[in-house]
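Where a number appears in this text, it was derived from the coordinates with a stated rule and is not lab data. A quick note: this is a predicted structure, and the numbers were derived from the prediction, not measured. Cβ atoms are built from the backbone, for glycine too; each structure is taken alone.
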Structure I
Amino acid sequence: MQHWHGFEDIPQDWGRSVVTIGSYDGVHRGHQLIVGRAVERARELEVPSVVVAFDPRPREVVRPGRRPPLLASRHRRVELMAELGVDALLILPFTLEFARLSPEDFVVRVLVDKLHARCVVEGPNFRFGHKAAGDVAFLAELGHTYDYAVEVVDLCVRGEAGGGEPFSSTLTRRLVAEGDVEGAAEVLGRPHRVEGVVVRGAQRGRELGFPTADVETLPHSAIPADGVYAGWLRAGGEAMPAVISVGTKPYPDGTGRSFEAHAIDRVGLDLYGLHVAVDLLAFVRGQTKSDPIEALPDAVASDVKRSRELIEAYEAVSGRPK
């Protein structure tokens, strides 16, 4: 997959293409349907597929200080787009000047002059241009003038148990914040992932017999509610079953929030300084702050047992997530 940063990276001889535009934070199942259809349509037309996203996200520029938590790091989104078969990913710098483009100027500058769109694939709620004045109906109207077609992909919704709520990044963030990582995985189509660098902590887990990787998470990451979770710790290309603890450190002198992962049945791991990823499979229990420190080894042992059961049951059906 080609990866472009700005218009200047687009090859001078770039021809017609199928394009989809969006924030694509998280690349959830609704996003996957839109991007997947763009890839499919491109293959039918025998032209490349292009995904256009923005950095920073438009909301951060138009409404400073209102930055929603990130569901996926930049390089993770690149991986996910490549897995969907996208031919090129264009990341456009989003500025106040860009935000002031009228809907027609936006179409001409992005879709016509640079990407030579033959078809544009979007969801029904797609908005573009100054003050989000453009919608899919206007996009299609402009297509008659600028020689491209528009295809609209219906919204993907949760089942009846979820109340028929459309899949969205907002829904995913809410589920993660509530600790419902299983619900988030339903929307994402995979476990929610948190990334960061392993730093040296107080090493109390090691003293209790359950050493943990203390992860300094990437800025603005979507972190689940305090609690204990089952999942996988990913480091050096290996996915290790893990127990993940989120919240105030469960020690008498613990302060602040922490994000720690204990690799089950692994001894002698040295992960300090490594960039790791943690996939959250299931909620195990809430954090308890009143237990005496003497009771912690038994509590963690119970967490390990329950997490191992949840992970093994998942892997027996689905295998480890990519």
Structure II
Amino acid sequence: MRHEKGARLLELARMMAASAEGLTLDEMAERMGVGRRTAERMRDAVADLFPAMEEVEEGVSKRFRIPSGLDGLFQAPTVEEMTALSAAAESMDRQGSAARAAALRSLEQKVLSATRAAARRRLAPDLEALLQAEAVAVQAGPRPFEDERVLAAVREALKALSTLRFRYEGGSAPGRTREVTPYGILFGRSNYLVAEELDAGTGPRNWRLDRIQEVEITGRPGGKPEEFSLQAYADESFGIYQDDIHDVVLRILPHGADDARRWRFHARQKLEELPDGGVIVRFRSSGMRELAWHLFTWQDKAEVVAPQALKDMLRSELDVAMRTHVRI
């Protein structure tokens, strides 16, 4: 128990050292999963162990931080952490995300180079064993495209709150030059810039990064609206496509209910248990085409209750497959 308490205090100290603004007592309690009184005692114990901890006034509340960071003695990575970092880099590399894979490998080298020699020697045998014993399974599907130059320009525009100009080889007018206000980046089976075209009045749209050419940071003001949330925007769709939003109701039959309880169709889905052992799944979403594609993998385990648009999409996709593959 003493060892466990020490590890918890060190975890809190790391959080306080990692935050430039510091943590309030309520934030400490939430992150550590304890009550406020326990958080106070833990803060006091951290202050005894790390005298550099400082208190910052913020209105009626206070924040606590360790501005000088922690000594490398307390920061040695574990074998599991280094394995996870290496696996993440390998996964991105295999999926075609070369730029982000390189960033993770650079971070991996920095962590190891900052680790004391004795700790590195202890890590090496177990790290090698785990890396050889774990592999990344890459699912079939399109490889996301990452042009480092395009990705770097988009990120720079997002940081600078500047508009972007580029030639877009997609949409209804391929090859036309567009100027957009960037809102963010969505990484997935394909990578997209979420941005609003100037003077178009269409709101944010998805622009495939692999179709962006001759990208240029204009320097003109172009920050996203304060109320815009990229996560909320992404959650509106089952996948990447953004179109009309529907109230989706799926009935999962009893022989597929266990899978449904472990599966997340949508970030804000609701599950309802049925007397026959089945499950009703409800969520509000756009992206009916991608949802239809996914529902084919459930075979006879899922029925669409609503909306009609999703039923029509399933029938349409089946018709296309039948015309292509069935010889009369």
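Given a computed value of 238 for volume of the Cα convex hull per residue in Å³, which structure among I, II does it belong to? Working shown, then result.
Numbers: I: 151; II: 238.
Going through each structure in turn, the value belongs to II.
Given that helix-only ellipticity at 222 nm (-39500 (n - 2.57) for each DSSP H run of 4 or more, over all residues; to 500), derived from a single structure, equals -13500, which label among I, II identifies that structure? The structure behind it is II.
Thinking of I, II, which structure, once P(r) over Cα pairs in 10 Å bins from 0, in percent, for residues 48-183 alone is computed, gives back 9, 23, 24, 24, 15, 5, 0? Going label by label, the one that fits is II.
Computing FRET efficiency 1/(1 + (r/R0)^6) of positions 168 and 272 (r between Cβ atoms, R0 = 35 Å, to 0.05) across structures I, II gives 0.40 for structure I. For which of the structures I, II does the calculation of relative contact order in percent (Cα under 8 Å, 6 or more apart) return 15? Derived from the structure labelled I.
Supply the structure label, taken from I, II, corresponding to distance in nm of label points 7 Å out along Cα→Cβ at positions 232 and 264 with the calculated value 1.9. This figure was derived from II.
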